[in-house]
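Down below are the structures I want you to see.
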Structure I
Amino acid sequence: MRPGIVMLVGLPGAGKSTLAAALAGRVDDLRVLNKDDVRHALFHPCDYTAAERSISFSAMLDAARYHLGRGRVVVLDGLALQRPGEAEAVAEAAADSDAFVATIVCDVPLEVAVARADADAAASTHRAANRDGNAVRRLATEIREPVGDYLTVDMTRDVEVVADEVLGYLADAAQ
């Protein structure tokens, strides 16, 4: 597969990181850049400000450019929603390397995302300390349709089935 950027978007608890891990196991030399991991590396302890998010996204794009230059597919994981200008910034980074861009919307019913986020918060299993059902409900009011073409996947299905569907979409996008 030629180099590309795969943007995984969806509510917290929608299964973006689960899908990213499944794709990493199927695509040689694929790199996953997780926003929460990047933010934690740059700002721990995090304040979860808009500035931290913006700087983390910029760092992810810089890392994506590096990997694209080495012929890799890069997954941008942990993007709950596309902020203004992000899709364009990703497209510009991809164009610099003649890479493809594919946006995957990870979709689950709101109450599934809330339950998953609350379970992670109760068990302290997620890196983002501000991630819980209330955050999911708040973000759900801000979700907008992504810019450009995208594939919506139902993340209540088996992740291996979803990964197969996404790989087909990526093969088309990479042509």
Structure II
Amino acid sequence: MTERPVAPRAGPAFASVAAAFASGVTLVTVADGRDDVGTTVSAFCPVSFDPALVLVSLIAGSYPADLLGRVDRFAVTVLAAGQRALAGRFAASGRPSARLMLDGVPHRRGTRSGALIPDGGLAAVECEAARRVEAGDHRLVIARVLDVAYLAEDGQPLIRFRGRYPSLPAGSAV
């Protein structure tokens, strides 16, 4: 693969383009042996079904990105529409331990990752990093899915669009 020079910063116009792309919202959690860390991530996608691979994009230099640079196992919870406040808590800078952030929220510890997994989402998977790629101002983590922790039979997704969490129109079929 040939690498090309990175284009100069696109600035606010490109940030607006990216914000115009509606995406689901996830919570990425990891246990590092001393503490539990979590962050809200809207840049998550399935990459392959065989083998089962996912991709998570994190801001380079952030503590979660640094942590996933050295810890392999983590969990991803696909958040439901009713978990807007939870997404907001984990998106705030300077957030405390994930254990404190999940106080009062039903959750479990993943059997394969050891990471905290909140209940009430649409789905949750436990993962193991297979590859890390530095991409501009982000770190991409491509990971094998080790286990499906749970899968809800129904529910509305939490969506991020233009920096907000809008509700889907009433009666939307999902």
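Any read-out appearing in this document is the output of simple, stated calculations on the displayed coordinates, not a laboratory observation. What you see is a predicted model; the values in this text were computed from it and never measured. Cβ atoms are built from the backbone, for glycine too; each structure is taken alone.
Data for the structure
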{"quantity": "Origin of the derived value -15000 (helix-only ellipticity at 222 nm (-39500 (n - 2.57) for each DSSP H run of 4 or more, over all residues; to 500); candidates I, II)", "calculated": "I"}
{"quantity": "Top of I, II by distance in nm of label points 7 Å out along Cα→Cβ at positions 78 and 94, largest first", "calculated": "II"}
{"quantity": "Source structure (of I, II) for distance in nm of label points 7 Å out along Cα→Cβ at positions 22 and 54, computed value 2.2", "calculated": "II"}
{"quantity": "Which of I, II leads on Rg/Rh (Cα atoms, Kirkwood Rh), largest value", "calculated": "II"}
{"quantity": "Answer label among I, II for the case where relative contact order in percent (Cα under 8 Å, 6 or more apart), calculated from the coordinates, equals 35", "calculated": "I"}
{"quantity": "Parent structure of the calculated result 16.5, given that mean count of other Cβ atoms within 10 Å over residues 30-37 is the read-out and I, II the choices", "calculated": "II"}
{"quantity": "Label whose coordinates, when distance in nm of label points 7 Å out along Cα→Cβ at positions 62 and 110 is calculated, return 1.6 (choices I, II)", "calculated": "II"}
